[in-house]
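So, here's a batch of structures to check.
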Structure P
Amino acid sequence: MLNDLKNELHNILSGKSEVRFGTAIQAITHYLGNGKKTGEDLENEKHFKRKEAERLEKYIMENNLWVKNIDFSQYVSEGAEQKVYLNNSDSVIKLNDSIYYSCWKDYFYNLLLHNFFFTDTAYELLGFYKEEEVLFAVVRQNYVKSDTPTDLLTVKSFLEANGFQNNRNNDYINKSLGVILEDLHDENVLTQNNLLYFIDTVFYLTDVFWDS
């Protein structure tokens, strides 16, 4: 079962299997290249990400992916990594600059993993926006209005039942899969009708994930 799940995740990240709203994201990750970064890349992460962003902008231009119709008057909130705007009564628009990731490809992997594990709040990549030399991915997500505070012990129980162990604060890891899931505080996991909705997740992959 574990190997089947791991293989399925590999297939999703490589574009061999479908996931909700995955087509555009998979096309970009394929363009940027699959697999682990080299040791040289890791030693020069800032340079690597800058060069990667240049390649990404070329792709954006060639595929007409600049988003120009964001209604900034509908501002809702922002955190370290993104800005949130109300799109309509059913969805929000989020601008994310991938600051939590050493490369854009890892951010896109995060979107694909989120869309696999949490389909009801899947991210739809609309395109990109640039402001003051900062590049943002523009994603749309279903709007979830909480009706009761989220019990973090319930979040913990849910994740542990699905193979993720709490390793510190609101961070979790599935050691067998090689998948880390972080930042699951009560503003990133909402409760509606006694159901948990994971609206902001931060997925990372360890070397274990890439081991065959």
Structure Q
Amino acid sequence: MAPHFHDRSEAGRLLGAELTTHNLPKNSVVLALPRGGVPVAFEVAKALGASLDVLVVRKLGVPWQPELAMGAVARGAGIPAVRILDEKLIRHEGISSAEVEAISAREAAEAERREQLYRPDCPPLDLRNRTVILVDDGLATGSTMLAAVQVVKSLSPSAIIVAVPVVSRLACAHIRQVADDCVCLAAPMPFRAVGEWYEDFHQISDAEVREFLTARIDGKSTVRV
């Protein structure tokens, strides 16, 4: 089956165009899940004329199958890290508590490293009474996004909208249980991996993330939360 999108930037432009029809408040904030969500969110923020920032989330991969998520940890500026676990999957796969804790510690440390790298000297996120649009390049299981939603909820936003170019139907159903809405451009069946729906799905580097976050739109910094 042919991919839906050429790359993340094209997907972001299409997603941004869709979100402009949703009558969102002018002070809405776009939060990208790095790294893959940043190019998508950049185009969404550009389309909406909204502030752009990042919320660092790390998948907790099954030890012998790292691409399969058994949970996630999220790190927000100025607040403790949040962890969610798929207890059913952990039991089914026979993953020990020691393995879960070791992987959690490693990914929490990486989340902290990225937080310091992407948001040096930036103040904590202030999302009170604002609509927050959480953006990634796609959702398979949705565990990383669920952790992101949990972090954002602790910061008292007025609404949380998850926006992605492509999503599995199961992940979308889970997200709609915890967020105010899940906006997507495609929810194909069957769904195996996010990367299958892009022609160019190269790994985004830390340097590219920083370039997007320091870029300027219409003479203004994109990061202006």
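Quick notes
- Comparison of P, Q by mean count of other Cβ atoms within 10 Å over residues 121-128 - largest value held by: P
- For Rg and Dmax of the Cα atoms in Å computed as 16.5, 53, the structure of P, Q it came from: Q
- Ranking P, Q by relative contact order in percent (Cα under 8 Å, 6 or more apart), the structure that comes out highest: Q
- Which entry (P, Q) yields the derived value 11.3 for Kirkwood radius over Cα pairs in Å, for residues 57-112 alone: Q
- Among candidates P, Q, the computation of mean count of other Cβ atoms within 10 Å over residues 65-72 that gave 18.6 used structure Q.
- For FRET efficiency 1/(1 + (r/R0)^6) of positions 49 and 161 (r between Cβ atoms, R0 = 41 Å, to 0.05), the highest value in the series P, Q is held by structure Q.
- Ranking P, Q by distance in nm of label points 7 Å out along Cα→Cβ at positions 185 and 201, the structure that comes out highest: P
Each reported figure results from applying straightforward, stated rules to the coordinates on display, with no laboratory input. Only a predicted model underlies this, so the values are computations on that prediction, with no experimental measurement involved. Cβ atoms are built from the backbone, for glycine too; each structure is taken alone.
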